[in-house]
Structure 1
Amino acid sequence: MLKQYFSSFIECGTDEAGRGCLAGPVTAAAVILPREFKNKLLNDSKQLSLKKRIFLKEIIIENALDYAVSNVSVRVIEKINILNASILAMNQAIEKLKIKPEFIIVDGNRFHSKNKIPYECIVKGDSKYLSIAAASILAKTSRDEYMIKISKDYPEYCWHQNNGYPTKKHRLAILKNGTTKHHRKTFKLI
């Protein structure tokens, strides 16, 4: 079962979704959970079915002391690169919080805090700590909803199924139809 990182600080977990995609924004979430929060289903969003992610999203929103989501556009990704865009998205989500965290736990191994809040990077943190797992779910569900929405204008890319990830079907659609304004042209698309 996942746990809290600190029990004596206002802890914020943050994670991103969409780093490896060929299209769409990179999305990050920041979540502050109550110290007593527990949930046996909560885990890294990649380990959960769509149905469980949607179910847990509602639980997180209902129970979080605070949460925020931020998107960084394809234009910015192409300008500053995907790693920096991911870090920017996480910082923006943290800045949107109404409650100021005293400590940030970050999924992964790279981060820098724009707001001088102490932090720790934790590899596979989304499968170890509740607030990071919650952030991973909010980031993933928010980004997936966005990709489904824009898929209506570009049905040939099947974003409603692949969410912009580099599937065979997505790459074939790029070969056949070219790119859109949502594609990350600095990425290896084909």
Structure 2
Amino acid sequence: MNPFEEGYIKFQCDWQKTEAYPPEKVQSLNYWRQKLYTEKLVGAYPDGIGFGNVSMRAEGNHFYISGSKTGNFPVLTNRHFAKVIDFDIEKNSVVCQGPIIASSESMSHAVIYQQIAEVMAVFHVHDLALWEKVLYKIPTTDPSAPYGSPEMGREIIRLIKTTDVMEQKVFAMAGHKEGLFSFGTSLEEAGQKILDLKNSN
């Protein structure tokens, strides 16, 4: 098993299996997923376990997100995206629809959309060198909070309320080796935030 455990869903997921959403609904999101894949910020480890995921707000707090275990696909189609339509951090539950089950990081994405109304896109990436470089130098979650959990959700809320993460729009996950998040008022802003961080000296 990969030590980072990416792809293993830790919440209760009510997956309502449906047909794929029309390609145009996720086209722009898929463009950024491809860009991050090319930058090796999204992908898969040698053992085939995927890492990284991308999401985009739909209506209200609903959002499209890349599906679980899709990191090992070089190219995604509309069949690789789900829509999260509800979540409950206290019950550790997520409700999603689509042809594929939503990413194991859906809880963390959901909390950001719920807490910050202007956010339109959220990206979760992996980069060991970047993670080691910025850990505790940018807003950072507590090391005791595992990915995709209510504890991580509460840590994200803490960062929003007590740090300048709203200005930086990036944060590191101390308890999830390599893990970083970016978000923005557009796909472009969310993507550029993480690319700028990666390319900074």
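Coordinate-derived values only; no laboratory data. This one's a predicted model, so the numbers in the text were calculated from it and none came from an experiment. Cβ atoms are built from the backbone, for glycine too; each structure is taken alone.
Between 1, 2, which one scores greatest on mean count of other Cβ atoms within 10 Å over residues 15-22?
Top value of mean count of other Cβ atoms within 10 Å over residues 15-22, among 1, 2, belongs to structure 1.
As an exercise: distance in nm of label points 7 Å out along Cα→Cβ at positions 23 and 151, calculated from one structure in 1, 2, equals 1.0. Which structure is it?
It was calculated from structure 1.
Out of 1, 2, which structure matches 35, 28, 25 when Cα extents along the principal axes in Å, for residues 63-142 alone is calculated?
Label of the source structure: 1.
When distance in nm of label points 7 Å out along Cα→Cβ at positions 95 and 175 is calculated, the result is 2.7; to which of the structures 1, 2 does this value belong?
Only one of 1, 2 returns 2.7 for distance in nm of label points 7 Å out along Cα→Cβ at positions 95 and 175, namely 2.
Work out FRET efficiency 1/(1 + (r/R0)^6) of positions 55 and 167 (r between Cβ atoms, R0 = 25 Å, to 0.05) for each of structures 1, 2, then name the structure with the largest result.
Top value of FRET efficiency 1/(1 + (r/R0)^6) of positions 55 and 167 (r between Cβ atoms, R0 = 25 Å, to 0.05), among 1, 2, belongs to structure 2.
With mean count of other Cβ atoms within 10 Å over residues 87-94 as the yardstick, tell me which of 1, 2 scores highest.
Greatest value across 1, 2: structure 1.
Kindly point out which one of 1, 2 the value -9500 was derived from, the read-out being helix-only ellipticity at 222 nm (-39500 (n - 2.57) for each DSSP H run of 4 or more, over all residues; to 500).
Working through the options, I get structure 2.
Kindly point out which one of 1, 2 the value 21 was derived from, the read-out being relative contact order in percent (Cα under 8 Å, 6 or more apart). List each step's numbers first, then the result.
On the way: 1: 33; 2: 21.
Attributed to the structure labelled 2.
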